[in-house]
Structure I
Amino acid sequence: MCHDDVELSGFPPMSVDQSMVRSGPDGLPFRYFFVTADGSLAYERIEDTDVGEPAMALEPGFAVAVVEERRLGRELYGRTNRGLWVPMRDLGAARTFAFRGADVGTLVDGTIPFAWVVVDHARLFSRRGQMFVANGERLSRFQKSGFLEQVDGFQGSYARVDDDNWIRTRDVRHPTLAPPPAEPGIPLGERWIDIELASQTLVAYEGTRPVFATIVSTGKSKRKGHPFETPLGVHRIWVKLLSSVMDNLENEEASRYYRIEDVPYVQYFSKGVGLHAAFWHRSFGHVRSHGCVNLAPLDAKRLFTWTGPHMPAGWIAVLPTRYEPGTIVRIR
């Protein structure tokens, strides 16, 4: 590397066992904010804010990661992770989201024995022979429920939650199991990820053993070749980025522009389609994305540290090598 392009750090060396990803209790590596309804302007120097020439115009709904706050006079300004200063009066904090998936543990009759509620209020039912009668109990969105057996009848499909209660299967997302792809490393315990579009669920495996499951949001289109398609097939992660900017500012035909700075825990597996955290919506369990596999932040962080290639402490990007290939991601 040319010495003119680097300079020595004044920080002490990092320990080999230091965590490569720092984050808060919500799993996010930064504090994220959305630009409010009137938009805002970003400046290269804090002294230029509100008086100098802006470096960028930020439209309503754009998201930035703020890494520092500083007062100048009576105003409070935030420095984004991209090095620009923005008036904090123009920003609204992103809400934290504590949802996370679950370890699979012991299977019941060869299936994963739990699911997640994906409607605001899911009614519970008592079984009376072949009839199911609402019993007044409810579960809320994102609650984990049992999924011990499934019964299909003229009233619809129901799943048994526990000894006494049943729930409509349409109100939950149940992660399913499937035979692994024909990859030589899987019988030896290679890690891989299975994503089922029909159920909007993800299951992580070590060899043939499921170890973790959660709900996701995949692309809004099922049509092959559509820009919002999540491509079917077996892929491998080809790059991991601690964070990345995602926008459509170069799309002249877009009906609405968006820009989200420092989207965390990005793992691309098919060109520009990848797994990543999504802090701007809570539609997990339903299609939502422009093709990527959206994960709750805590799940995205967990998978980012679990998949290959491993990212050393202090790095912000890593590519696979012949010694540590990217983890398999199957979309079905």
Structure II
Amino acid sequence: MYGTLPTPAGAVPRLAAGLTMVDRLGHWQMRWGFGRMRYRVRPGLYAVGEPQAASPVLVTANYKMTVDLLRRELAATNAWLLVLDTRGVNVWCAAGKGTFGTAEIIRQVTACRLAELVGHRTLVLPQLGAPGVAAHEVLKGCGFRVIYGPVRAADLPAFLAAGMQATPAMRRVTFTLGERLVLTPVELTAMWKSLGWGSLLLLLIGGIGPRFFTVEAALQRGPAAIAAGLAGVLAGAVVVPVLLPWLPGRMFAVKGAVAGLAVALAGTTLYGARLGGIDSAALLLALPAVAAWCAMNFTGATTFTSPSGVEREMRRTLPVQAAALLAAGTLWIAGAFLP
């Protein structure tokens, strides 16, 4: 922010269009999940450029990365930016959670006295916010009609220049390889606690054997099991996003299981003689289960799923994953007692 814009409704904070090195560093931190829920801006009305009474009003979430990417694309545009209180969550997720919604829009429009600043009665909302908004209720509640803008902020200048008319390409939601891979770091970072506790558990279980428990056995068997677990995580969190369009099945758990099974088969092919039959069987059960669980973390980032579909997938697949892990653990422990 830099200064304020005097208006009949009071001073409105200005937002700079360019991004600083600090902004870019913050974006990198968010990609890795550091301080994710604290990366937000204060809700309210902001000015980009020199907005006047006829300037468009763009509505967005108060996740700072969302605001940053939006203002970057508005470098040559004079606009009002109405930032909703979405608890620091991006537009798409906030719409699903209900924080980017009808009541919040009405509240912010009223609180900032928007009707006193603009001569029109139009709000431009991001298309991905549509699931949380009832446009007719917004009109009834604050007198502003809703128009849905393009999916990508980069298309906003062209959309506004065309009289707020979107082309079919502007409406199309993509999930390209780059868009998929950019989600991988934050997913991996979110798992670090689970990975730490899981690794400790594998070390402890690895020490179980004919002499009840020994540190030597734990250090001998545990690291190999941890490496196998990490292979399952990478299969679900990296291989699945890369090969998403080509992996069979619609459910992400199925795609993850297929990727995990492929990695497990490669492992048993290379190290089968060293593992033995019972440990190989444990590997073939464990890796698909781990990869399936990790792959399900991407369901909320895709364009072809829904909250009800995610819940249904979890009800169907989590018991199977748990059973497979239990069976794999049982076989692995049993293998320690074999000569």
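Throughout, read-outs are computed from the coordinates displayed, never taken from laboratory work. Only a predicted model underlies this, so the values are computations on that prediction, with no experimental measurement involved. Cβ atoms are built from the backbone, for glycine too; each structure is taken alone.
Suppose relative contact order in percent (Cα under 8 Å, 6 or more apart) works out to 16; of I, II, which structure was it derived from? Working through the options, I get structure I. Sorting I, II by FRET efficiency 1/(1 + (r/R0)^6) of positions 58 and 146 (r between Cβ atoms, R0 = 35 Å, to 0.05) from high to low puts II first, with the largest value. Can you spot which of I, II the value -16500 was calculated from, given it is helix-only ellipticity at 222 nm (-39500 (n - 2.57) for each DSSP H run of 4 or more, over all residues; to 500)? Clearly, the read-out refers to II. Where does the value 2.4 come from, among I, II, when distance in nm of label points 7 Å out along Cα→Cβ at positions 226 and 250 is the thing being computed? Derived from the structure labelled I.
Using mean count of other Cβ atoms within 10 Å over residues 50-57 as the calculated read-out, with 16.2 as its value, let me know the right label among I, II. It would help to have the intermediate numbers written out before the result.
On the way: I: 12.4; II: 16.2.
It must be structure II, since only it matches.
When semi-axes √(5λ) of the Cα gyration tensor in Å, for residues 154-257 alone is calculated, the result is 47, 14, 8; to which of the structures I, II does this value belong? For semi-axes √(5λ) of the Cα gyration tensor in Å, for residues 154-257 alone, the value 47, 14, 8 is produced by structure II.
Computed over structures I, II, mean count of other Cβ atoms within 10 Å over residues 114-121 reaches its largest value in I.
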